[in-house]
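A.B. asks: Quick heads-up: structures coming right below.
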Structure I
Amino acid sequence: MSKKPNILMICSDQHTARVTGCYGDQIVETPNLNALAAEGCRFDSFYCNNPICVPSRMSFMTGRYSFKCESIGNQTMLDSRYPTLAHIAVRGGYHATLCGKMHFNGPDQRHGFLELLLGSNSSLGIYNGIDRPSKGPLGKYSLGNCSRPDPLFYVGAGENQMAGYDDEVTARTVKWMKKYAETPDAPPFFFVAGFMLPHCPYIGAPRLYRKYKDKVRAAKLTREQLDALHPHHKDYRKYILLDEIPWKNLDKATAAYYAMTEQLDQNIGMIFNALRKNGLWENTIILYFADHGEMLNYHGLWHKESFYEDSARVPMIVRHPKIKLAKTSPVHHSLVDLMPTLCELVGVKPPPGIDGVSMIPALKGATPDLAAKSETYTFWATHKPGLSSNRMVRKGPWKLCYYGAYDSYQLFNLDEDPEEHNDLAKSPKHRTVIRKLSKLIFSDGWSANIAKEIQERLSAFGHPENMKAYRDVLHDGALKNDPLPIECPDYWEGSRKIFNTLEE
C-alpha cells in the first residue's frame with residue numbers, strides 16, 4: 001500500500017453551510033461532518049464560483065472561473081482541452097477514480113479520471129424530466145429543476161430518487177475501498193465521491209422527515225424586507241411563482257431538506273467507516289465541500305443562483321492525517337482554489353491560466369487577505385431578454401454584487417450585517433468601497449457582456465455550446481452508434497415513483 005497519502009474529495013449538491021452542526025446549526029444531526037471538522041480545519045468564509053451545478057463543478061475541476069472555462073449554465077459542456085483535478089492527480093502518480101455526480105455534459109464523461117464507478121445523473125444533460133416528452137403521472141413536472149416552481153409544489157415525506165442514487169454511490173465507494181486495500185502495491189488514490197443530496201426534490205425519507213417536521217420552519221421575511229429586495233431577486237420570485245406556493249409547503253420543504261442533510265451525513269459516515277475498517281483512515285486526506293448552497297426562503301428565495309451567503313457560501317472541511325491544521329480559517333477562499341491546493345499536495349506544477357490560489361497556507365493558520373469571486377448567468381430579468389451576466393466579490397468585511405441586466409449593485413458589510421439585510425449600495429459614504437471592489441469584479445476580463453461574447457465565440461468555431469446543440473447532433477445520427485461506456489440511472493423512472501410515495 002502506498003506511503004503517500006491518499007486523497008478523498010466528497011462533493012455534495014446544494015448543501016448550505018448554515019444547515020450543518022459544525023457550522024452552528026443546533027437541530028440538524030451531522031455527527032460525521034462534525035467529527036471531521038473536529039479533526040481537521042473548517043473554513044468559515046468559503047465560496048463557490050458559480051451558484052449552480054454544472055458551472056460550479058467545471059470551475060473547480062479546472063481551477064478557472066466559469067467565464068474562463070466557458071461553462072455558464074447547466075447545459076454547457078466542458079471542453080476537453082482543459083486539464084482537470086483528475087489529470088493533475090494522475091500526473092502526480094495517483095489513481096483517479098470518480099463515483100457519482102460530477103455533472104459532466106457531453107461525450108467526455110471522464111475528463112481525466114481513470115475509473116468511473118457510477119455515471120452522473122445527467123450524462124446527456126437530461127435529468128428529472130427536462131426535455132423529455134410528457135409521460136405517465138409525472139407529466140411535465142420537473143422536481144429537481146431549480147429554475148421552475150415545481151419542486152416546491154410537491155414536498156414532504158416519501159421516496160426520493162436522489163437518495164437512491166446516493167445509496168448506490170455509497171455502496172460502490174465502500175466496495176471499492178475494500179478492494180483497494182486488498183490490492184498489493186496499489187498507487188495512492190485520488191477518489192471523488194459525488195452525492196446528490198440535499199438537492200431538491202424536497203422529499204425526505206419518512207422517518208427522518210417526521211423527525212424534523214415539528215422542529216424546523218421556513219425562514220420568514222417582513223413585507224418591508226421583501227419590498228426592499230433588489231429587482232434581480234424580485235424578478236426571480238416572479239419567475240418561479242414563489243408568491244403562489246402555499247406556506248405549509250415551505251415548512252415541509254425545510255423539514256425535508258434537514259432530513260436529506262442528515263441522510264447525506266449518514267452516507268458520508270459509511271465511507272469513513274470503510275476507510276477505518278480497511279486501514280486507510282490514517283493515510284487519507286479528506287476534503288468535504290458542496291458545489292453551492294440552498295436559500296431555504298432566506299431573503300424570500302429558494303434554491304441557488306444567488307450571491308447571498310446561503311447560496312454562494314459553502315461548507316469546506318479539510319482533514320490531513322499527517323499535518324497539524326488550524327481548527328478554523330476565516331480566509332476568503334473559493335472552489336477554484338482546489339486546483340492549486342491539489343497541485344501542491346501531489347507535487348505537480350499548476351497548469352497555466354488557472355485562477356485559484358493554494359489553501360495550504362490558510363490550512364496551517366496563515367490569514368492572507370484574499371478576495372473570493374462568484375458569477376452567475378440568469379435569464380429572468382423582466383425588462384431585458386437574454387442572459388444577464390452577474391458577479392460578486394468578497395473581500396475583507398465587504399461583499400459587492402453586480403447585476404448586469406440592471407447595471408446596479410448590492411453592497412453588504414458582513415461583519416456588521418451577517419444576514420445581509422442592510423444594502424449599502426446607495427449610501428453616499430460607501431462610494432469609495434464600491435469603486436474599489438467594482439475594479440476587482442471587472443479586473444480579469446469579465447464584463448457585463450461576457451455571456452454573449454462566450455456564446456458567439458463558441459458558435460464561431462462550431463462548438464456545440466450547450467446540450468441542446470449536442471442532442472441535435474446526436475439525433476441527426478452522427479453519434480448514435482457511440483454509446484457512453486458507463487452506467488447511468490434512469491432518472492425519469494425514479495421521478496415517477498415520487499407520486500406513488502409522497503405523504504402528507
Structure II
Amino acid sequence: MPSPFANVFPVVLSGGSGTRLWPMSRALHPKQLLPIASDMSMLQATVGRFPAEQGFAAPIIVGGEEHRFLIADQLAEAGYTATAIILEPEGRNTAAAIALAAHRAIALDPDAILVVAPSDHVITRLEAFHIAIAQALAVARVGRLVTFGIKAESAETGYGYIEIGAALADFPGVHAVLAFVEKPIAAVAQQFVDGGRHAWNGGLFVFTAKAYLAELARHAPNIAEACRMAMQAATLDGSFVRPERCAFLAAPNVSIDYAIMERTDRAAVVPVDLGWSDVGSWNALWEILPHDADGNALHGDVFAIDSHDNLIRNDSGPAVAVLGVDNLIVVSTRDSVLVVPRHRSQEVKQVVDTLKATDSVRHLLPPVVHRPWGTYECTDAGDGFQTKRIIVKPGEAQSLQLHRHRSEHWIVVSGVAKVTIGDTEQTISANQSVYIPAGTRHRLGNPGDQPLHLIEVQCGSYLGEDDIVRFEDKYARVTVDAC
C-alpha cells in the first residue's frame with residue numbers, strides 16, 4: 001500500500017534570531033539551532049517529525065547564508081539528508097521563503113505537496129500531527145491551502161487566531177476559514193477562548209506547490225515574480241541552493257498570512273490539539289518543561305532553595321544559586337546572565353536592543369562561535385590583546401588570509417597543525433608554537449584524523465573579526481556586491 005505521504009516535501013523554515021531567548025539564542029546561533037526543549041536542537045526535532053520510513057520526502061530547509069554550515073552539520077549529526085538547503089541572501093519573511101521552496105519542489109516533482117513547518121516550535125503529540133497532515137492532504141490535492149488551527153489553551157495576545165467555519169463536505173476533519181485575526185487585545189482573546197470557535201494560528205500549512213505559487217501570483221505578484229527570477233538564476237553547491245541575490249531582494253518582506261491566507265478564497269483549516277508551543281519566550285519554555293515539587297524547571301549547575309515556579313538554566317556559565325525567590329527566569333551562559341520576572345520574559349528583546357545600541361557583540365555571537373572548519377571561543381581580552389581557544393575539525397582548514405592590524409601566536413595543545421605562513425609551510429604538534437606577523441598571508445589546517453586544539457593570542461591595535469582579507473576559501477565565504 002503506498003504511503004499517504006508520498007510526494008510530500010516537508011518545508012522547514014529556519015530563519016529568525018530568537019531574540020526573546022537571549023542569552024542562549026544569538027543572531028549567529030539562534031534558538032532553532034539550540035537544544036532548548038530537549039537534547040536535540042529544535043531544527044533536528046522538527047525534521048524528525050517527518051520520518052522517511054513513513055514516506056515523507058527529504059526536507060527542504062530554508063535558512064540564512066550565515067547559518068548554512070550549522071544547518072548542514074546538525075542534519076548530518078542526526079542522520080538526516082535534505083532535498084535542499086535554500087540559502088536566503090537576506091530574510092524576506094515567510095511568503096517569499098515558502099515560494100523558494102515551492103519552486104525547488106516543483107523542479108523535482110511537478111505534483112509536489114508542501115508541509116510547511118517553522119523550525120523552532122514544539123509538538124509533543126506526533127501521531128495527532130500525522131493524522132492531521134493526512135486530513136489536510138486530501139483537500140490540498142484539490143487546490144485548497146490548508147492551515148492548522150491549534151487548540152487555544154489560554155487567552156494569548158501574542159498569537160494570531162483563526163475563526164473556524166463549517167466542516168467541508170467530503171473532507172473529514174477539515175473546515176472553512178471564516179477569518180484570520182491578528183494578535184487581539186486580552187479581552188478579545190478571552191472571548192475567543194471562551195467561545196470555542198477560534199484557534200491559534202501556529203504557522204503550519206499544507207498545499208501543493210503549484211497551488212501556492214498560483215495564489216501568490218494572484219495576491220502578491222511582486223513576491224511571486226521576485227522569487228521566480230531568483231530561483232531561475234539560482235546556483236547549486238551540493239545540497240545548498242543560492243537564489244540570485246538581487247532578484248530575491250526585490251521581494252517585499254511579507255508573511256504568508258498577510259500575502260495570501262487573509263486574502264485567498266481557497267483557505268481551509270484543520271483544528272488540532274498537538275501539544276504545541278512556539279517557545280516564544282522563557283516563560284513559554286517554563287510552561288512545557290518538567291517541574292520539581294516546587295514548580296521549578298532546573299537545568300545544569302543550579303541550586304534552588306525555598307524558591308518556587310522559577311526557570312533556572314545554566315548553559316556552561318557560572319553556578320547559579322537562588323534563595324527565597326519565586327516566578328523568575330535566571331539563565332547563565334559563559335559570557336552573560338539574565339534575570340527577569342517570568343511575566344516579563346516577552347520583553348527580553350529590549351535587552352538585545354540595548355546590546356545592539358552599545359556596540360556589544362553579545363547579541364550577535366554566542367560564547368562558542370561555530371565556523372565551517374570548527375569553533376573558537378574568546379577566553380580573555382584586554383587593551384591590545386585577546387586570547388581564543390580554537391578547535392579545527394579533522395581534515396578542515398581556515399581560509400588563506402591576512403590581518404592588517406593584528407599579529408597572532410598559535411600554541412598547539414593537542415593534535416597536529418599544518419601551518420602556512422607566507423611562502424612556507426610547516427607542521428607543528430602539541431607544545432609547539434608559531435608567530436604570524438600582521439599583514440602576512442597565512443592558513444591553519446588540520447591534516448589529522450583527530451580534532452586540533454590550540455590557543456591563539458592576538459595582539460594589535462584592532463582585533464575585530466572583520467579585520468580579515470581572504471584569498472582562498474573552500475567554504476565560498478565571499479563578499480557580495482550590493483544590488
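A.B. asks: Output the label of whichever structure in I, II has the greatest value of Rg/Rh (Cα atoms, Kirkwood Rh), for residues 205-444 alone.
C.D. replies: With respect to Rg/Rh (Cα atoms, Kirkwood Rh), for residues 205-444 alone, the highest-scoring structure among I, II is II.
A.B. asks: Also, quick follow-up: Output the label of whichever structure in I, II has the greatest value of distance in nm of label points 7 Å out along Cα→Cβ at positions 389 and 405.
C.D. replies: Largest value of distance in nm of label points 7 Å out along Cα→Cβ at positions 389 and 405: II.
A.B. asks: When distance in nm of label points 7 Å out along Cα→Cβ at positions 293 and 365 is computed for each of I, II, which one produces 2.9?
C.D. replies: Going label by label, the one that fits is I.
A.B. asks: A further question on this structure: If distance in nm of label points 7 Å out along Cα→Cβ at positions 173 and 421 is calculated from each of I, II, which structure is the one that comes out at 6.5?
C.D. replies: The value was obtained from structure II.
A.B. asks: Given a computed value of 21.6, 67 for Rg and Dmax of the Cα atoms in Å, which structure among I, II does it belong to?
C.D. replies: I
A.B. asks: Same structure, new question: Where does the value -6000 come from, among I, II, when helix-only ellipticity at 222 nm (-39500 (n - 2.57) for each DSSP H run of 4 or more, over all residues; to 500) is the thing being computed?
C.D. replies: II
A.B. asks: Check the numbers for distance in nm of label points 7 Å out along Cα→Cβ at positions 285 and 309 across I, II and tell me which is largest.
C.D. replies: The structure with the largest value is I.
A.B. asks: One of I, II was used to calculate relative contact order in percent (Cα under 8 Å, 6 or more apart), giving 25; which?
C.D. replies: So the calculation was done on I.
All of the numbers you see were taken from the coordinates with simple rules; none came from a lab. The structure displayed is predicted, hence computed values, not measured ones. Cβ atoms are built from the backbone, for glycine too; each structure is taken alone.
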